[in-house]
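Undergrad: I've put the structures underneath this note.
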Structure P
Amino acid sequence: MEELRGAAARHRDNEDARGEAWTLYYLGQALEETGNLDQAVRELERSRTMFSRMRDVYGLACARHHSARATRDQRAAQTGSLRNSGFARQLLVDARADFQRIGVAHGEAWTCLELAVVDAGNARTQQALSLCDEAVDLFTSYGDRRGEDWARFLRCTLLPYAAPGGMEVGTAVAQEELAQLSRAGHPLRDDKLDEYADAWALLLERGVSLEAGWQAWELGMTPRRHAREVMGVAVESKA
């Protein structure tokens, strides 16, 4: 941590704004790892402001994405729910637009999933389901099976609450899609996903409640930052 602070200071002394902005960005993530969300949000916001001033669209998109995540989690820790996520949602909307403008499908896909989590936590389950579908298409476009797995799993957590045919139909579709996801295992899959898929299948079997609302967030079954850091793209061997 202190090494990152020292690096930021050296970049500042050398008038290297871009180097300082990226260092603050990684400092914010390191602080998040320690559970210091308040300080993490402050450093990520500083990074976001610097990228905005220098008009670095990619840096700004990344800073917006992670600042939104940290802000969302900070507010959720304070209130116990995702209901107070309006500012975080706007940051994610802006980050998605940035990633889309510069053609970074990886960033856009993960931002769609973070938006889906916020919308689902605010009872906008149909919008969240659509965002998961968009994320599936984006992950598929560049062959990221790990990200695609997460998008398909989150879709299964939403189907009982958002399927056009109602909860009974949505639950049946979710059970079938979960079974397909489990059968389509591969070496690049996030280890946690199979565990979550089994747990959600059991929950569906026992029956979900509309009154209780979407439960994946409360059960810790949403992707964390580390899920995004590994791309599940197979490397073809050269003949």
Structure Q
Amino acid sequence: MNYINPPAESPQHVSHKTFFSQVLDHEVGYNIYLPPGYADCSENYPVVYHIHGWQGNESSDIWPLEKVYKNRRAITVFMNAISSEDGYFDALLQIESILIDELIPHIDGQYRTEATRENRMLSGFSMGGNMAFYYAVKYPDLFGAVTPYAGTYHHLYNKGYRTVGVAPEKAVELYEEMLREQWYLEENNILCLVRQNADKIRGKLKIEIHIGTADILFCDNEIMRLYLESLNIPHEYRKFEGIEHELGKII
């Protein structure tokens, strides 16, 4: 496992750091963007935590996301979503512990942050997109906004790869079939989690979903959109025509 992955070259105002993870018993890398002027004032800043995609690391998305974070007055932290667990759901829970119990307290302790729900946000790409969404709806008292880029939710629907690569026009049919199978709404399923916390999420968690219409994960995202609409949970759904699974083109 690669715990520490500094970039070959960093964008302006981005630096690579490490913290000690008791969960992994190892130093773990992260990149952090500090807005211009951070060093010259005493102001506290909102924080965005970004989670990379499958087989990525803390340095994978610092360049594709530069045009996003450099235009907002917030600290942005790129975590290394590494796990010693083999199973997907076990890894999801271990990374959750690293983020919630270790990285967030570390950042709040080392930097001038606005350590409130309203000023703490999540984003992620692909695998990191579903993790960001999962953690945001599981901990609505911790996070005020989430932006999943092309999230891969089929792992969390507990149905293997049934939704991957499906033609866009089949999304509604597939969604309706899923809801007829009761276990889709059982414990630990992402749809169950959204339903359980709907009242805490509705109008309080800002949700902005990005997805390309040519992405093999398009139906994953369509199903999530349809379910949010069924529960009257406000969200912004941004579709990018003809774009495949490319972070740089859906931001």
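Undergrad: Which structure, out of P, Q, was FRET efficiency 1/(1 + (r/R0)^6) of positions 63 and 79 (r between Cβ atoms, R0 = 25 Å, to 0.05) derived from, given a value of 0.95?
TA: Label of the originating structure: Q.
Undergrad: Still on this model: 9.3 is what came out when mean projected area of the Cα convex hull in nm², for residues 71-198 alone was calculated for one structure; which of P, Q is it?
TA: So the calculation was done on Q.
Undergrad: Taking FRET efficiency 1/(1 + (r/R0)^6) of positions 23 and 175 (r between Cβ atoms, R0 = 30 Å, to 0.05) as the quantity of interest, name the structure among P, Q where it is greatest.
TA: By FRET efficiency 1/(1 + (r/R0)^6) of positions 23 and 175 (r between Cβ atoms, R0 = 30 Å, to 0.05), the leading structure of P, Q is Q.
Undergrad: If you don't mind, there's one more thing I want to ask. If we compute relative contact order in percent (Cα under 8 Å, 6 or more apart) for structures P, Q, which one ends up with the highest value?
TA: Checked P, Q; max of relative contact order in percent (Cα under 8 Å, 6 or more apart) sits with Q.
Undergrad: Can you rank P, Q by distance in nm of label points 7 Å out along Cα→Cβ at positions 15 and 143 and just name the one with the largest value?
TA: Comparing P, Q by distance in nm of label points 7 Å out along Cα→Cβ at positions 15 and 143, the maximum is at P.
Undergrad: I have -24500 for helix-only ellipticity at 222 nm (-39500 (n - 2.57) for each DSSP H run of 4 or more, over all residues; to 500), calculated from one of the structures P, Q. Which structure is it?
TA: For helix-only ellipticity at 222 nm (-39500 (n - 2.57) for each DSSP H run of 4 or more, over all residues; to 500), the value -24500 is produced by structure P.
Undergrad: Another question, then. Rank structures P, Q by mean count of other Cβ atoms within 10 Å over residues 159-166 and report only the one at the top, that is, the highest.
TA: P
Undergrad: Another question, then. Of the structures P, Q, report the one carrying the highest value of Cα Rg over 2.2 N^0.38 Å.
TA: P
Values in this text are rule-based calculations from the coordinates and carry no lab data. Fair warning: this is a prediction, and the values are worked out from it, not measured in the lab. Cβ atoms are built from the backbone, for glycine too; each structure is taken alone.
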